[in-house]
Structure P
């Protein structure tokens, strides 16, 4: 069941299923993962955040959403860089030490 409140001024606007939008998402995913914030129409629950690196999974996800839900999308490579990390830490060994290097 979908909910549509007419006083919310339904009309033409940004459409996540628009062919140009889907093409842009597919193209971006060839270069970087995408961070997607899914905001639910009329605040039916808290926003959900996911990271996608596969267009088919992203396409399936947005098509399964009810009408009116909003999607905000950011490129991972422009936002998530070492120099702007909020926290960077490692999981310590039982003795409290962490490696100074590693294969990452």
Structure Q
């Protein structure tokens, strides 16, 4: 489980940089939210690894891991929805044009 969380966190952290590299310039805030979600996912994996190392932190680490995973998914969903709306509102996106 920790490998997947770490991989998801790194991908979320790299996504804003890749979007800028690709020339995607609609809005910065949705990609900032995706980057923040990556930080939450990495934090969740750190809490999970920490609670396996120290027995006294098992309860605290478990609670913090659950909270950070939920915050990560919420922020990632908000960034994805916000980014989708920004793409659809852009003038030259070509997604809403119909062929006659």
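Given 20.2 as the derived value for mean count of other Cβ atoms within 10 Å over residues 32-39, which of the supplied structures P, Q does it correspond to?
Derived from Q, not from the others.
Say we calculate relative contact order in percent (Cα under 8 Å, 6 or more apart) for every structure; which of P, Q gives the highest result?
Q
P, Q: which one has helix-only ellipticity at 222 nm (-39500 (n - 2.57) for each DSSP H run of 4 or more, over all residues; to 500), as calculated, at -6500?
Source structure: P.
With distance in nm of label points 7 Å out along Cα→Cβ at positions 24 and 40 coming out at 2.7, pick the structure among P, Q it was computed from.
It was calculated from structure P.
For Kirkwood radius over Cα pairs in Å, the calculated result is 14.9, so let me know which of P, Q that is.
Derived from Q, not from the others.
One of P, Q was used to compute FRET efficiency 1/(1 + (r/R0)^6) of positions 16 and 56 (r between Cβ atoms, R0 = 25 Å, to 0.05), and the answer was 0.10. Which one was it?
Q
Comparing distance in nm of label points 7 Å out along Cα→Cβ at positions 8 and 80 across structures P, Q, which is largest?
Answer by largest value of distance in nm of label points 7 Å out along Cα→Cβ at positions 8 and 80: P.
Every number here is computed from the coordinates shown, using simple stated rules; none is lab data. Nothing here was measured: the structure is a model prediction, and the numbers come from that model. Cβ atoms are built from the backbone, for glycine too; each structure is taken alone.
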